[in-house]
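Novice: So, here come the structures, one by one.
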Structure 1
Amino acid sequence: MVKKRMVLSSSGVIGELFTKYGLDANVLVDLVLYQKARDYFQMRGYSFPDKFLCTLHQCIGEAKGVLINKYGFSEMKANQELDRIIQEFMIEKSPAVVVEEDIGVVEEIGQKYGLNDEDVPIIYGFWKLKINIVVVRDNAFEDTCKELNINVIRWPSFN
């Protein structure tokens, strides 16, 4: 089942108009670094009006860390570039998710696939927020999502 965003007006609910897509950190990094990633993103229709794009605060933090530590961005430049991409593609920052004991479900599934410890709270966040489509590149992330009944769209490598 695909999560739809309810659109409200002063007269009430207009209807279910948007398919909700979660974006992992590697997608954000690529959108900052590579014009061909932005072109691909638009070509695939991710930025079309019928899709509601969102990401987690953890994904933004991870993307920022990668831009700083791997690509030599200053903290200010990393923040500016991520903010630009988030604004350009109208990506919502989803609310923080309180980690509860049921995170063990994600940890257990992730261990089977060699999931990085940093990805556990990210997948948990998407799972708890019922974001049922996630754009991701990592195999362990993808396999863990699939077992949690989260649909995955494979993101290619652009470097």
Structure 2
Amino acid sequence: MPRLLELLRWKLQVLFAWTPTRAQVLPLILGIYAVAGWGAYANKASASRDLTTQVSLLQTELSASVGRQKVLEQANIDLLREWQGKLASVREELSQTAAARDAARSLLAGSQRERVSSKRRLDQARDRVSETGSIGPAEPSKKAANKP
């Protein structure tokens, strides 16, 4: 074991006692720069490969998103057409209802005029009955007079 320690001490002394010459240092420095350069190149290539992978993934996601957007736009167009059709049918139904309402109003107005004239004739007949105490001959109606 002491022999091993002595050998190790001697190698350390030789290592630290070494004074390199210019011819020895230049290849050493160039070698270090070469290793560092290749390491930087490998790092850049790896980063470039990662970026290429990320770009391809993003392009895939983009195309999927565009596809989903087109599907949603088509669904929106279909819903719009459906609602426009329903709106048109509701408008048609509304116009029919308005026409029916107008017809009912005209019938109501005619019925009210007829009711007023009937009430007037009834009131006149009551007045004659109360004056004479009996029912007299009926007057010819205006409608019958207009039809000859």
Structure 3
Amino acid sequence: MGQKELFITKEGLKKLQAELNYLRSVRRQEVAEKIKRAIEVGGTENNAEYEDAKNDQAFVEGRILTLENMIRKAVIINQKTGSGRVTLGSRVLLRNQDGKIEQFVIVGSAEANPINGKISNESPVGQALLGRAVGDEVEVPTPAGVLKLVVMEIS
């Protein structure tokens, strides 16, 4: 199976690396201590504390594998200024059909956080905006109906 590239900003990659470092250097040790204490108190048979600690260990190890894979597939988004078109890394000022102005940064799916103004290039809005220029109007089908957006500014 081919590896899908993971588009991410430098800031986003640093966050993933910091989380991975924390899990490897701090969290693994905490979970190991929790397992050790649980075994000392009640062994491994019918011990809820031990089972809980083993579940924590499985989660931590799974997250480490996920982060390692994400970092391996990471492709840094290089924001191209002055292209006049929406690309990965672009900050886009939009006006919706109600006249409300919103600003978003187009990021890869790993960093998407619409509440914080980061939308994925794979989302319907992100896909509709890619390649657009100032003044372009896009229509995005949503469950609530068609969302009409006008590109006001690209930086």
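FYI, it's all coordinate maths here, none of it is from the lab. What you see is a predicted model, and the numbers here were worked out from it, not measured in a lab. Cβ atoms are built from the backbone, for glycine too; each structure is taken alone.
Novice: So distance in nm of label points 7 Å out along Cα→Cβ at positions 72 and 120, computed for just one structure, reads 7.1; which one of 1, 2, 3 is that?
Specialist: 2
Novice: Computing Cα Rg over 2.2 N^0.38 Å gives 1.45 for which of 1, 2, 3?
Specialist: Considering all the candidates, the number was obtained from 3.
Novice: Continuing with the same structure: Compare distance in nm of label points 7 Å out along Cα→Cβ at positions 40 and 128 across structures 1, 2, 3 and report the one with the greatest value.
Specialist: Structure 2 comes out on top.
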